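Read through the structures below before going on.
Throughout, read-outs are computed from the coordinates displayed, never taken from laboratory work. Keep in mind that what you see is a predicted model, and the values were worked out from it rather than measured. Cβ atoms are built from the backbone, for glycine too; each structure is taken alone.
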Structure I
Amino acid sequence: MAVRSGIIVTPDIPAALEDIRSRIQNERLIEIVRIGEKESFKVEDAKLAVEKAYIADEMTKVIVLAAEQFSVVVQNKLLKILEEPPPRTEFVLVTSSKASLLPTVRSRLPLHTFGEAEQEEALELDIERLTLAAVYEFVQAHKRDDARTVRTLIERIAKAALQSGRFNADEGLLKVFEEAVKALDSGTVPAFALNAVLLKLLAKMKR
């Protein structure tokens, strides 16, 4: 399977890098990696990534950026190149924490979570004080997530909603989550399913 642009969140960054290397076939692999205690991606690393992206090449380039942490400054320097990469250029960000990534970065690339990292992330949504603005922001942050990731999000939202006591926990509420999972299984765009769940949940909030 060819490597495509995306964000990989995993507790085992070296294993993720090995997996990417094993899938490289006719592409040129470029790695900019910062792994180790207290290591973070540096501004000069971001500049190097941009420079590498704009070097003319007949082969497709897969540029892998891996680190435990990406600072806000670094992420802002990468935003434009991630949104409009040069032709035949794929960017893969590998990190251990989705929460450390800006919503603007997460919205530009498909996101995949693996292993324990999936359980460690905070929901990043205040279910008990759900608002239309919060729904919009949350869906925008996850609009590139794959079906597997969104299914996990919906399961966690369901659990939080039922535990909160802020919603009318009737058969209709349970059906909201059931229909969302069925929609994902039927091939619905994950962001659409997530948006539908949150809007229906908002309508069932106790006033």
Structure II
Amino acid sequence: MENPCGERFLKPYRDAVERLGAGFGATLWSSREGQQLRFDVMIDLADFTDCTILDAGCGAGDFAQRLVDREVKFANYVGVDGVQELIHCARFRQLPCCEFVLADLVRDASTIAARNPDYVCISGTLNTMDESVARQLVQSCFESAAQGVLFNFLSDRTHAKWEARDVSPARRFNTLQWFDWALERTSLVVFTQDYLDGHDATIMMRHE
């Protein structure tokens, strides 16, 4: 039986592909600079050396490209996304040690465990999900990762400059509840949201 939550969270991306084609615009990032800053926060938080990285919601492969551009010495990268056109775009890059897989991780998270990742990274993917669905996905990723999970989301404890900004179809999450939720699962939690004046937050959870 299909999970309707999977279809709801993917719909904005599929609509964007129809309007804009399978490129950067279809990933729903507001700017390349903001996207890469979020990637850099994750790269700087975790030591990916010799690791298998699974990118949950990889889009057109921009995180993989950033890892390569920054010369991160990862062992393998697996990008997973539920939009076929974006996966085709990612595969076209032909990046070294990178594989891109078509799968909807909200409907079926088994792809995560099957790839035996050291780290799972989730950048931007949670933004169109209900908060409960997002937590289920992060939980599955954390359970499947040998070392840990890194994820970002739009903070509801934002700087005043962002308060009037319309972020739809994305949504803001309860930042303090997410931090507490992470700490209930491991004491090894890193939290930061100073890189975009409180607009965005990143959490890293590592296994004890």
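For percent of Cα pairs over 22 Å apart, the calculated result is 45, so let me know which of I, II that is.
Values: I: 52; II: 45.
So the calculation was done on II.
Given a value of -14500 for helix-only ellipticity at 222 nm (-39500 (n - 2.57) for each DSSP H run of 4 or more, over all residues; to 500), calculated from one of I, II, which structure does it belong to? Could you put the intermediate results ahead of the total?
Values: I: -14500; II: -11000.
Answer for the origin of the read-out: I.
Given that distance in nm of label points 7 Å out along Cα→Cβ at positions 139 and 163, derived from a single structure, equals 2.5, which label among I, II identifies that structure?
Details: I: 2.5; II: 3.4.
Going label by label, the one that fits is I.
Work out which structure the value 21 belongs to, where relative contact order in percent (Cα under 8 Å, 6 or more apart) was derived from one of I, II. Kindly include the intermediate steps, with their values, before the conclusion.
Values: I: 21; II: 18.
It traces back to I.
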